[in-house]
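Multiple structures follow.
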Structure 1
Amino acid sequence: MAEPKAPPLTLQLVAVFSRYPAAIEWGRERIAENWGDLALVSPCFDHSETSYYSREMGEELQKQFVIIQSNDACGRGKGFYEPAKLAEHKLQSNQWELALAKSSNYPDHRPVNIDPGYITLTKLVLASAKDRAHRIYLSGGIYAEECLYYLNRRWNGRPWTYPDYQRDDFQSFFEEARELLKSRIADIRESASE
């Protein structure tokens, strides 16, 4: 019989996007206040591969990624993310989005989108409230989706991977995040051997 094991060491990844720089900053502030310090912050990338969000969010969207120095190590070491919290964090980020929308500071129905996920050495996973054939139900109406997998020294997409997640500039940031994770894992192994 297979014995359950702890999940691989993981870093929390969050995508924040909007057409308003102040809304992106607002999202980063909620993340840092609630989930932990920002260990890595990407540049703001143009988010133009799809018009899916334009009705709710407007045009000329910008997307920024952050990696979190998690507040809740869950016994796994400082700064690591507990992937079992993904559904909880998606529900929390949905509440933040709703709070900003109700603030009436922005004319759009949805001024910011905050998408929590996580990154391991072998995959990048995002949370979603929409069911699809390739998504796995977690709890509270939230699903997990593996968007990218790491093989042959590069990030690779699946047939369902969002087009922007396959861009070189996004993947350069994901590679930087993976290197940070590798470094933290090496630090833990080194301190364990002392």
Structure 2
Amino acid sequence: MSKGRPSPGTSRQRSRVAGLAARLMADDGIADYSTAKRKAASILGLPASARLPENAEVESGLRVYQRLFQEQEQSERLAGLRRKAIEFMEITRRFNPYLSGAVLDGTAGRGAEIDIQLFTDGAKEVEIFLLNEHIEFRHGTPRSERAEAVLTVDDEGVAINLVIYARQDERVVFRMRDGRIRPRARIDALRRLWADDMK
């Protein structure tokens, strides 16, 4: 066996964790991959030192699970969340909004949140705009070092996270923790996705 290649037992263990983590994300609404993997490992009785699957493995399992067991529910959920995202991107159009995250890539589970990236000269500008529009918000903790702030708006029980970046960062290619490029979409591309959802 070559050095660095996981043993069959380790591969099976990672597969079990990935499968359970995917189910937890789909059924329990866990949105964070790391949280889902740690909880799955704990349920399976694995030690804290256990080698966990990559996010891409869990995402693959999540897509399969949703397609097999939640197809209709998932289609309706995505259509509703994407409609809300379009509405809010229209409201915040002056800040060059992009949709990112699970609502864009189609893996949004129960209780999913909408992540919209905004690019502006400063977070205060967005705060003042929301106050003038009489839109209530709360401050959140940025998950990215590049983000200046996160303002979360509640829309009929759905959290919309406005992740605010410097204007010049609009040209930056953002990556996820595992190194993959983080997809994002302008409102016109999202409208096309939503139109497909409604067919």
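Derivation of every value follows stated rules applied to the coordinates shown; laboratory data play no part. Here the structure is a predicted model, which means the values were calculated and not measured. Cβ atoms are built from the backbone, for glycine too; each structure is taken alone.
Consider the structures 1, 2: one of them gives 0.20 for FRET efficiency 1/(1 + (r/R0)^6) of positions 17 and 121 (r between Cβ atoms, R0 = 35 Å, to 0.05) as calculated from the coordinates. Say which. The structure behind it is 2.
When helix-only ellipticity at 222 nm (-39500 (n - 2.57) for each DSSP H run of 4 or more, over all residues; to 500) is computed across structures 1, 2, the figure -10500 traces back to 1. A value of 12.4 for mean projected area of the Cα convex hull in nm², calculated from one of 1, 2, originates in structure 1.
To test your reading of the models, identify which of 1, 2 gives 13.6 for Kirkwood radius over Cα pairs in Å, for residues 105-184 alone when calculated. It must be structure 2, since only it matches.
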